[in-house]
Structure 1
Amino acid sequence: MLCDDDPGITAVLKEGLNDAGFTVDTFNDAKAALSEFRKGKYSVIILDEIMPGMDGIALYQLVRRNDPGVRIFFVTSYETAVKRALPDLQDDFILEKPVSVKHLIHIMKEATGRL
């Protein structure tokens with residue numbers, strides 16, 4: 001799952017991840033992403049932090065409560081805000097924008113054991 005309020009970002013990242021062999025559901029709204037979320041459906045979730053309506057932090061907390069095993073990464077320009085809101089989140093789960101597709105593919109391969 002990839003959720004970012006910028007359709008251009010989701011399109012570019014989805015294309016790159018698909019080309020690398022990943023299946024990606026994209027959402028440009030956190031509430032829409034939450035409505036499609038089911039425990040065990042996703043092995044990795046990529047979230048933006050700042051989104052209208054529900055932000056990535058709130059989505060993270062709801063997803064984490066329902067599926068503690070899913071790996072969740074933030075791709076954000078607001079790394080400090082994410083660290084402040086989620087102090088236990090490891091630094092390697094926060095990727096600073098702009099993130100290259102190549103780097104994201106590498107991270108996803110590591111996260112899914114495909115490396």
Structure 2
Amino acid sequence: MSMTGRHFFSVFYTCRKNVELLDNTTGLEKLSRKIIEKSNMTLFNIATKHFKPQGITLLAIIGESHFSIHTYPELKGCIIDILTCGNEGDPRKGIEFLKKYLDPEEVEENYFTF
């Protein structure tokens with residue numbers, strides 16, 4: 001038996017579309033549910049923290065492991081982290097959906113398999 005999985009880490013800079021969601025807890029939660037669905041992953045629970053004066057951290061416990069997004073509305077950016085154990089789901093599909101939805105000027109991505 002061996003440990004297998006994937007870890008996807010992405011930073012979106014200067015998003016050009018739907019940036020109001022970066023400081024809207026309800027909207028970000030709905031968007032995260034869609035990302036998880038597009039990734040063919042199983043959602044168990046979502047927790048959020050809305051910071052003052054702005055910014056949100058969202059953590060989703062998924063059947064495959066976890067999904068998180070940290071927003072920086074003042075910079076129109078966010079950081080996304082998805083870890084899956086095993087070979088279920090495809091985080092890349094969710095990230096591609098999010099790229100089209102937020103349309104960042106620049107993206108840094110790291111993708112690891114183990």
Structure 3
Amino acid sequence: MSGVRDDSGAGTVLAVAIVGATAIVLVAVLALGAASVLRQRVIGAADAAALAAADAASGATAGVPCGLAERVAAANRAALTRCVLDGLVATVTVTASFGPVPFSAGSTAGPPP
């Protein structure tokens with residue numbers, strides 16, 4: 001039988017396929033982890049911006065409440081997209097992007113009810 005082939009080299013092909021699949025899964029897990037970290041950073045930026053605006057509204061800190069919230073959000077590498085004051089209560093929304101995916105978070109701060 002001159003048409004019979006052996007399977008030498010098949011292990012190499014299988015090993016390359018396994019390494020490639022593992023690399024793809026690793027990149028996907030790392031991207032998901034980075035997105036999760038960004039989400040938490042945006043939530044923290046929203047909380048800090050709301051607290052800063054509420055402090056400014058109450059007079060505890062000098063400055064314009066929404067302007068201060070915008071600076072705090074920018075310091076946390078996020079953008080202030082909404083700032084609403086209702087008396088001493090500040091409600092803000094901040095946004096940051098992970099590639100083409102935007103993450104937004106909102107927060108409210110003020111004196112206790």
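Just so it is clear, none of the values below were taken in a lab; they were calculated from the coordinates. Just so you know, these numbers come straight off a predicted model, no measurement behind them. Cβ atoms are built from the backbone, for glycine too; each structure is taken alone.
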Checklist entry - When helix-only ellipticity at 222 nm (-39500 (n - 2.57) for each DSSP H run of 4 or more, over all residues; to 500) is calculated, the result is -7000; to which of the structures 1, 2, 3 does this value belong? => result 2
Item to check | With mean count of other Cβ atoms within 10 Å over residues 15-22 derived as 10.0, matching label from 1, 2, 3 | outcome: 3
